[in-house]
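> Pasting the structures here.
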Structure 1
Amino acid sequence: MSRFRKHIFICNNERGADNPKGCCSRAGSPALLDYMKKRVHELGLKGIVRVNKAGCLDACQYGPSMVVYPDETWYAPRSVEDMEEILQEHVQNDRIVDRLLIQFEKK
């Protein structure tokens, strides 16, 4: 049994400006992390949903990147509105937000 119903990891990795991979932090992930943490608390989901800052999730080119477990669902949110949609649809109602999914290339 899982400790949390949902566990959200949001990449906050930081690389140099000259790194060709880019980084989620420069793409705005710190503000998105703060927003998600605040909203989870406001909605009374603390202890049910856990939001964590993550190091590199190896999805730099999609950044900011995040993953929701136990669903193993990867998103590339760009705004607080995207984060709110993920929170309302996926986190609270178990509906995947297709338009924000990361479409990983097959290896």
Structure 2
Amino acid sequence: MAEVKLARRRIEPGKEARLRSWFDELADRQSAVVETLEHEGVYTETAFVGAVDGATYLYLYMEAERLDTAEAAGEEERYEIDEEHHAVLQETLAGEWEVLDTIGHFVNPSLR
């Protein structure tokens, strides 16, 4: 069964538009994104933005066969888009990633 993770990191004040612009660019470069997801063994990666107590956060959901393997492969920066992605996150995010506790993950096997 796949492993899942939801994490969040605070967006620097004034940087949300830059982050949203980057994710728009990723959507336009979907074939390059899919290539990196395949390399990492990631099934799903979804980004959300939400505000809590006056701070705005980027939330990332990831589903992979093995999260540790996926994360290690992503850190390799084998593809140019990986390097660009890490640079934009470094530019727009503050603090450390907070990983939320997974208390349930259910998959409909007939749709897999």
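Each value in this text was obtained by applying a stated rule to the coordinates, not by laboratory testing. In this text, all values refer to a predicted model and were calculated from it rather than measured experimentally. Cβ atoms are built from the backbone, for glycine too; each structure is taken alone.
> For relative contact order in percent (Cα under 8 Å, 6 or more apart), which of 1, 2 scores largest?
Checked 1, 2; max of relative contact order in percent (Cα under 8 Å, 6 or more apart) sits with 2.
> So FRET efficiency 1/(1 + (r/R0)^6) of positions 56 and 96 (r between Cβ atoms, R0 = 25 Å, to 0.05), computed for just one structure, reads 0.95; which one of 1, 2 is that?
2
> Sticking with this one: Which of 1, 2 yields -12500 for helix-only ellipticity at 222 nm (-39500 (n - 2.57) for each DSSP H run of 4 or more, over all residues; to 500), as computed?
2
> To which of 1, 2 does the computed value 1.00 (FRET efficiency 1/(1 + (r/R0)^6) of positions 24 and 88 (r between Cβ atoms, R0 = 25 Å, to 0.05)) belong?
Source structure: 2.
> Then there's this: In terms of Cα Rg over 2.2 N^0.38 Å, which of structures 1, 2 is highest?
2
> In terms of distance in nm of label points 7 Å out along Cα→Cβ at positions 8 and 32, which of structures 1, 2 is highest?
2
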